[in-house]
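Listed below are the structures to be examined.
Any read-out appearing in this document is the output of simple, stated calculations on the displayed coordinates, not a laboratory observation. This is a predicted model, so every value here is computed, not measured. Cβ atoms are built from the backbone, for glycine too; each structure is taken alone.
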Structure I
């Protein structure tokens, strides 16, 4: 199997992404960023996984939000290290 060290999404499951995003942003903020029913109306990881697996455009938006979260965490870590 070929490794993809430069691809931060490599090996990350959609479920893991969702769990980390919910922990970082919360459902309400996720629904504000991506206005889809599975985030705004009675949200759950299970219903979100079902929808995102069938809806490529929404999954792409979730992946982009996950990449933003990773950059934001890295930026915060660098700032903490400088202080």
Structure II
């Protein structure tokens, strides 16, 4: 899906509608879940997986088995801090 902008309205109760094209593209169902994140640039909305455990499969495969996982995570955090400071 190419980048597209959609405009929605927030109701008195704080509700808004996910545009149909987005719902179809992401295959959002009636009970699909979204996570809203407030960033310095605005709002980021992302779809949460139906099965979060399966979605995490292999997430740590990029880490090096020669170094303890805690040290690798600390190193990754340091890189993120430097990246965010730029």
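For which of the structures I, II does the calculation of relative contact order in percent (Cα under 8 Å, 6 or more apart) return 28?
Details: I: 28; II: 13.
Working through the options, I get structure I.
Largest in mean count of other Cβ atoms within 10 Å over residues 21-28 among the labelled structures I, II is structure I. Among the shown structures I, II, from which was the value -22000 of helix-only ellipticity at 222 nm (-39500 (n - 2.57) for each DSSP H run of 4 or more, over all residues; to 500) calculated? Source structure: I.
Source structure of the calculated read-out (Rg and Dmax of the Cα atoms in Å, 18.0, 55) within I, II: II.
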